[in-house]
Structure P
Amino acid sequence: MAALTPELRSTVAGYLKRAQEGTLVQSVNALHDFLLGQKLAWNLKLSPELVGVHPENRDGLGISASHVQELITNIASIGFSTAESRAVCLEVPADSRGDLCREFNRRLSAEANGKLAPVNPTMLKYASIVGSHANQAARCFVHGVCHEDPKVTIEGRLSMEKLAMVDPVWHSSIREGLTWMVVSYEIAEVFPEYVALAQSAGNAAGQIASGEGELQLARKVNQAIEGFLTRTGKDTVSYTDIAPGILRSKPPSGSSLPGIFTFVLRYGGGAGSDSFLAKTEKHIRAHGIASRSQGPEFWSALSTEIKGSSNQRVLWRHMLLKLAFCGPGKILNLGDIKRALAGKDILPKAEQAEKLALRMHQLLHADARLTGEVAAATLSEVEMEMTAVIFQKKKFTTRALRKYDDSGAPVNNARVLELGFEKGVQVIRKADEVVAVVEEIQPDKVTLKLASDGSLVTCSANAFIQGKWKKHTDKSQPIQVGEWWESSPCASPDFLISTVKGRVMLSMLQQYEAFKHEKALQIFSKPREVKSLKAFAVGALQVPICTNRVDIRPSSQAGSQGAILIGSMKGAGADMSVYIVPSVTFPKDGNIGFISPAWCMKASCDKEECNLEVSAPAAAKNFSKQKLEKMNASIHLPSIRNFRKIEVDDSLVIFRPDLAKADDIEKLEPLTPTPAPKKKARTS
């Protein structure tokens, strides 16, 4: 391995700087090529047993145990390709410098509730930063971890023998090892930012790795805030200070970042390992679905301040977050989150829940018989239970007592029972619609009787916990619809009306495309007015009447104000009248708008004030007699024609006698002063 000289350090720093400034994938790929050329990195075929997870992978989250389980099913269904596997790892020093990495992997496995393979810290020689989930999937096969996919399992456990028959390429890569690019430990030691940038580049390039979910974005925000405050010496930070660096890898949940930033800044509790956010992440990673997406509105609502209160219920917010990521999908909707932080019926209960959680924390951590993992998992389960009770989420609150062993793994079937599954219940697997009846529920597996042939099979209990199976009721027999053709599109009044509207609009478009005097007209708004920029002889100016609103209503009803009748059609029973309706939208805030000059002109019912009128083509002097059908060969439309000569800068005014007021207008009488009374003459 080459020494990291000052010249090499300067070059590496340059690549990382360019990656931070925007060219993430290109700069990291170029850096890796440079490291390989300088013998600071090398390609090596490694057994999955030798590779753990780097502590800073996925911004300190490590990996998602649930995603590893999902990845196994996904790869088994589409096949493994070594060409698509781009794995990058760092050396793990055998001395004390590697102790943090070894302890991180031991804890990661212990907290995974049996979803990950056990770890022998002494065997870890390398730590992955790209390709981590795929490597953990391989380790699960080596150790026969429980899994629900019968394609690659025997008696509910992953089997290398079964895999050899299903996917020989994947089996070979696990048995013989996969080719990794190993990067010198010195690179990460001298350049701490390298791991995060390399891992983000892996996500952005769409490799076999899970995309950055909302939970990982929350971790990245927390770290970015801490780094910014430390680097600048400031005590405040804004969204624009940290967002560009986080969005550089184009995370799928980027739209949620503003809400996540506000939540982490206000209620994350800092970057320490005992912060609110760190403890919430740990529980979700081990017991929930870390890849679940809640959406930007969820995070915005969760970060809303409680008005008029000095206590912002930080613990309560994290109880909500745990339930949202660990409970059944969408167990908490947006309305629940808003009520949780504003509802007068909810906040007093939230206060009591916080007090009970704090008291239970004291009791659990005072019991020397409980490991830290068991105490933390139990407390979080109770917190979620209380939250579900407050919101009356019956699917979550009808639950059995859970029991765990010293590692935190379940030793009874409570988690499956509390989801409503029990012996005799008919279930269906969402992925392939396999139907079965539950025969027995054990802590780690469920025995099923297949509806297809009556045979007994087993699958993992985790498959039920993760929502991959659901209760099933046989579908009823289909009911024949008699004489359905009487409801066909040709018999549908709504469909026919839409067809006529479409044909009218097409005719308006054709008429407007033939208009050649657009730039001879000047249009004003507020108030609306159209002026001519050139002179027109009588009859020389014909302005098309174009609109994006066509109104079809029963002929017994009058048209709306300003609408122009263009024909009639046969409706469902009564005849229908067809009108084109005024429509103008002026451009604003990037909206292109909709401006048809005919609707911008002034109108008057006094012909002496006007210079234009609504004109009909010779073939359609009376529009009320024009019959519009779905297959009309042609549709005649009115236009605006000048009946007086128009000079430059003349205002265009349409004669619309139909706009005259029908009501009698009272004549106003002039007020004449009453003559003063004559003074009487004085007599002497």
Structure Q
Amino acid sequence: MNDSSLDHFLGRIDDEYLVQFSQTDISQHAKMVDRLSGERPVTISLVPEESQVLTVTVAAFDYFAALSTITGILTSFEFDIQDAKAFTFEDQGKVGKPPLRKQIVDVFLVRYQDERLIDTSLQERVEDALTSAFRLLDQNKLYETRAVVNRRLTESMSKMTHARLDLIAQIEVTFDNARSERWTVMNVHSKNSFAFLYALSNALSLRGIYIHGMRTQSRGNTIHDTLLVSSRQGRKLEAEHEQEAIRSAATLIKRFTQYLPSAPDPAKAMEHFDRFLDKLFDEGIPDQTSAVLNFGKKDSLDFLARLFGASDFLWEDFLRMRFEVLLPVLEDFQHTGRMRSRVSLESELTEWMAKPATFEERRDTLNLWKDRETFRIDVRHILEPQGVLSRFSNALSNLAEILLDRAYIECHKALTSAYGVPCLATGTPCAFTICGLGKFGGRELGYASDLEVLFLYAGEGKTTGAESLDNAEYFDRLAEAIMDFIRSRPEGIFHFDTRLRPFGDGAARLATSFEEFRSYYSPTGDAEPFERQALIKLRWVAGDEQLGSAAAEHRHRFVYSGEPWDFTIARDLRERQKRELIAPNRFNVKMSAGGLIDIEYAAQYLQIIHGTLHEALRTPSTQAALEVLGRLGIISRTDERRCRETYIFLRALSDALRIVRGNAKDLILPEQDTEEYAFLARRLGYLEADWDFAAQHLHDEIEKYRHIAHTFFNKTSSALT
């Protein structure tokens, strides 16, 4: 190191730095700073002290969140930080020359428990980890930096006991704006614990607080931090409300850090928790700390970690709810944990709908109730990744049926007030019914499932109003009004799909007369072989039950008529799906060989063939059909058990992908060596401390169940050929 570099370094240091370090230390720091470059944004030194104690010195270019990044990486190596000193060096520049980049020197005294962690490669491994993180900071990728740090930290924390972490203790925070001309002095007192300094510095960076310097001292079981802080724009923190927000956030984020190992995506959980705190502050919730910690009185932060780390799209649903509405939903889940009965839901919705006066207000009320109940159902499913899938599907199906029936009542009432009552040629009122198809018909809805529906009316005629409409026009408007009444995101939950009506999207209208329905689905009708298969899933869900039962009876007569069914066409359709709808070397959980459709189609083939003689097979539920096929001996009990297990596993996998991606369309499995795959494994409950091991565990399970599904489909196809 040349003299000019040393002189330049010494010219930027302050008196406090000179007090804290010896001439030998300062010389070492200067040499470390001199080695910094664009390719090497950080250098470190590890010096053994007494038994199980190291001094770790870090010199680096300064970035926002640099301290939380450093402390997070050190903590991920299971270093327990006992003492810390952090300094930022600024260069004011000379006339005609721009200032040099700001640099930092941070010195940590750390303890470690496991001697096996300390080897000759330790310094290189720590510096490599820090260098990777600082390169992300240099590219202004703050979220990605936090994601890297949180993954490393979570893997490390997963191996520890909560007693060792113990980040629950209350902290005391005071602010002093008189001691420093430029910065606010922030004093923090708390019980000392593993990862404390990371939790604190991360909490401040999440709140947009810049740390310019720090002194940490541990005495026995307590820790005292003195930090020089400002806003990111360099102003002091003088407003009382701003200080109170930082005080609450520091307490809550520190505590929340302990529960990151519970989150499928720890970085996402932390980001969403920070934004959740913004929501509390923005809505003026008094005593935010108590509000968060006290709801449910038990494991509140663990609950939020699992919830906030699951999905950006669930988080959007969360944000739409005001805190006074949200809190009872979360408390209700924690206190009871039960799915609500259909009677309870119908009763509550009736109460809600009794208050608003106008059609628009009633539509808004129904959708507010829908969003609350959907969120509550999703929360239970998120928090119980190994829970019973049928409970989730039944809850969504019940909710959808209640919403459809109420939407029908409201829209029918509005239209009859304008056009009169639709009647048949005989003068009697014309019935209208709604049937579910696909997953909805089978009561197999999942996250972001659409509603495949068929709108039917009893027959031709016209309305009784002064401005009369033909029944075809009236019920087409009614169907459109119902779909407009229940709001949904594109490709999100309760998005309507009417493509399975006669003639599909080529049909002139949304609603179909019962006579047209019977004619289309008949031996001489226009229905394609795949439409006969699809009709297996038809089930009455709302509107006139008698007309819905008549539709189901006609389905029985048509699908299970014993009329020849060309299996060759069905097999060719399946091969075309695999060939045309799936990218090479990728696995689509629904469409690929070994996907959900292999189980569903094989079961449906057998239902069509054997349903003529066995009424029990005339069910829209895939799981129920598999159980009956096994009980009747059409398939072996072993195949039945394996297929049901496989179906449940693939449904759970499909739901997990939808939760992460927010829609029902993209069911392509991510590559195994990606972060997305690791998060998918954690979302499904594979929470091993080693994320790579968890991902491999999931991969092995997927391969096992793919083989079962594909083997069953091929065995069924061969038997029918």
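Every read-out reported here was derived from the displayed coordinates using simple, explicitly stated rules and does not represent laboratory data. Everything numeric in this text was worked out from a predicted model, so none of it was measured. Cβ atoms are built from the backbone, for glycine too; each structure is taken alone.
Suppose you compute helix-only ellipticity at 222 nm (-39500 (n - 2.57) for each DSSP H run of 4 or more, over all residues; to 500) for every structure in P, Q: which one lands on -11500? Here the read-out was taken from P.
The value 24.9 for mean count of other Cβ atoms within 10 Å over residues 596-603 was derived from one model only; which of P, Q is it? Only structure Q yields this read-out. Across the set P, Q, volume of the Cα convex hull per residue in Å³ reaches its highest value in structure P. Hey, mean projected area of the Cα convex hull in nm², for residues 220-539 alone derived from one of P, Q reads 31.9; which structure? Among P, Q, the structure yielding 31.9 for mean projected area of the Cα convex hull in nm², for residues 220-539 alone is P.
Each of structures P, Q was scored by distance in nm of label points 7 Å out along Cα→Cβ at positions 476 and 500; the highest score is held by P.
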